[in-house]
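What follows are several structures.
Values in this text are rule-based calculations from the coordinates and carry no lab data. The structure presented is a predicted model; accordingly, all values stated were derived computationally and were not measured. Cβ atoms are built from the backbone, for glycine too; each structure is taken alone.
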Structure P
Amino acid sequence: MPVRGPPGRVGVVIEVNELTKNYGGRTAVDHLSFTVRPGQVTGFLGPNGAGKTTTLRMILGLDRPTEGTATVHGIPFHHHPRGLRHVGALLDAGQVHGGRSATVHLSALARSNGIPLRRVGEVLQEVGLAEAARRRIGGFSLGMKQRLGIAAALLGDPPVLVFDEPINGMDPEGVLWVRRLFRRLAAEGRTVFLSSHLMAEMENTADHLVVIGQGRLIAAESVRSFAARSTRPSVLVRTPQAAELTALLTAAGAAVEPEGSAGAERLAVTGLPADRIGALAFEHGIQLQELTTRSASLEEAFMELTADSVEYLAGEAR
């Protein structure tokens, strides 16, 4: 049974204002401000150690900020009675009692939050775990535990949903299911906030991005706008003389990566515009069968725009 948001339960906003968290002499989150709005999937990105999980924990009242505020519908989350009716969250799929069944686990959450027990069966059906409802969670795969965590987040039919790396351990069918679920929940008017390190999946799922590095805000904008900020768009070239063209373009200062296909080979070229590539090929008698400028991918833009915020590079501390 699909989860449907009842009237009056949508339109809730997450607001983070000058949020700061210090651990001893280290600042994990540094005066961070952004807003997560309903009706869209908002992706939360940043290099490892950027402060994403710490930020999510402060939004959910699990960690106390050193400074600043994080509110849901205008008040801190821990002030909301029966929290699962207001915010559903999955931060760590492994944090469940392995000796309990899925039904027992969700029933305990339902009782403590004043949620009708019929919702347990509904959400287990929704996430595809109905047949495993009475199995011990300790025997679940990681993908099944992720589904159970999503079921727990959906249990209270909340207007706000927060997920930290929810597709780790999912098979391709599960990834596609999660993508469709999140987009449907957002289309119902809910606020969906999703952290993931998988750029391709975020590109296919999110509408808006919040990007942080070393605890500070880098960007808060649409996926398309963020990708367009990259200064290194690539040019796709298809030619039967790939080796000759690669040598020529490399000598001219371009970076060339093969994208092989049957017949003529495809090359991804960065560092030279399409008109310059075409002119060089013409001057040297190299046949081109395709010459197309491509905007940067989300991954390319992310790597470029967060380069100064990466804590470790190939084992070298920064």
Structure Q
Amino acid sequence: MQTCSGRPGGHDVVVVGSVNADLVVGVERRPGPGETVLGADLATHPGGKGANQAVAAARLGARAALVGRVGDDGHGRLLRASLAAAGVDLAHLATTPGAPTGVALITVGPDGDNSIIVSPGANARVGPDDVAAARAAITAASVVSCQLEVPLPAVAAAARLGAEAGARVVLNLSPPALVPDDLLARCDPLVVNEHEAAFLLGPDGPRDPAAMAEALRRRGPRSVVVTLGADGALVAAGPEPVRVPSPRVAAVDTTGAGDAFTAALCLRLARGDALPDAARYAARAGAAAVRAPGAQGSFPAPGDLPGP
């Protein structure tokens, strides 16, 4: 298993991923088919899994850069401003004329849990050419972090380029999709929640988290992290899976918690932590993120993390 201790002059984390405006409505309950329910006032927050991870990493102290696309519209300008304010390097965030910025439509229930529909917009135009244009940043990075809200060819190109240069590749399989074996083989770790793990393993696969992690690892990743929400995470990197607890906090909104977890994981891997130790830190970041509404606005600075 590869370890990183940072590269002089390079970024700790280069994120290749999506940039969305999150349109959030609180509801007492979600509507059924053909049903209309009233919600709270609409709130617009900067989001997208790629942008979220870049902001969360930067807020925790990482040298972070983002490779992605926005539209030439108000949402794109909002997102650029949020990323810049967090200190994210935007040299490789392109603007796509004629395409809207990506949008996520999010409903949040009274328990803080959420349901999300994503309209990709400019994110759907991210491709291998964007990765090639960011070659210098990716090959100098300690960790390259990807998700699946941008097209798979871009993700595969980033993972290949990063791995060949000696960077550690982290893939958050969200939203879940089938990916080629050579991409899985570059993951160190593959990060999934229980739903995403079940998708990859199929209907006949195990449902116990430890068994899921081991079964996923046999599919090719160098290591696997299965996130378990308030129950922490399960790490498969050595002979036996390691369970990592999460601090107990009062959840307000779980939007972005998984991104905060993955960003913190990437940061600590870039700093040289072993995967279980990085996951312990990441669980604290994920727990901190559920204590406030929205995604990027809820991401913690180091001093905001709850105790282990």
Structure R
Amino acid sequence: MKWVTYDAGAGPRAGVLDGETVHGLSAGVSVLSLLGEDALVEAGADALRAPAEVRPLAEVRLRAPIPRPPSIRDGLCFLDHLHGCYRAMGRSTELHAAWFQTPAFYFANPAAVVGPHDDVPIAPGSTMFDLELEVGIVIGRGGSDLHPDEAERHVAGYTLYNDWTARDHQQRDMAQGIGMGKSKDSAITLGPALVTADELEEHRRDGRLDLGLSAAVNGAELTSGTLAAMDWSVGELLAFVSRGTELVPGDVIGSGTVPGGCLLEHVDTTDMAAFQGWLRPGDVVELRGDGLGATRQTVRAATPFTPLRSGC
């Protein structure tokens, strides 16, 4: 099933996509609440059989399927993405041994989540705004210390994930050395739907989901790839992030960026600030994924901000 959160003018509601229509549940029921009650399958069957309302997809606003996840962790499971970023920054592409010991991840901002067709303002003060093509893994059944071979049983489904990034802010974050900060704080796209894991099984090859993924800016393809190319599997990623802590229903874990799926990897100058490809107001960014659908968003100008003592 393809679960959505939509707004037809009376506030957000949960529903199931059926072709070009949305079969809505009663007001007050959310996708997150259904995950918490382990009721997604039963509720979906009820929505298709006896919906509270039926709306044409073209007449509703799709929000993120889970507008405010309990937590978001973004992984980095495609090491060729890291190679590409290092090349663009003029660094050696040799990776530290730590990258091969465990998957890397950081905590992201649940309040930054936006819908699949929402406009996205540039992060305040940024002139090097970027996109990142990822897949979001949504937890359905909670747990801790998951085993890599069994962790995927805890996955409710998958969704497209755009990890919008201010690269100039990221340079300052990296210099400060305590992890990602304002560079990753402005927007995270989830959507258009939470596609349940069972619906994607037809794409499984050699034990992995072979989902074709692509990103485009203003109609020009930036990259294409597959989720199956992750250097760390979904099971390994979930096992690591759940080690010594509890994952809960609705938590979202990003796959990391598909190689080539950000503008940073395409920088063609030694002066990153001089690169002409950073996102500008009016640019249209699209992500696509086999079985997952597509997002399409317009970049808007940044909101004003009050400078601090350093002028930043």
Original post:
Here Cα extents along the principal axes in Å was calculated and came to 59, 42, 37; which of the structures P, Q, R was it taken from?
Top reply: R
Original post:
Which structure, out of P, Q, R, was FRET efficiency 1/(1 + (r/R0)^6) of positions 53 and 125 (r between Cβ atoms, R0 = 35 Å, to 0.05) derived from, given a value of 0.95?
Top reply: Q
**OP:** For mean count of other Cβ atoms within 10 Å over residues 133-140, find whichever of P, Q, R sits highest and give me its label.
**Re:** R
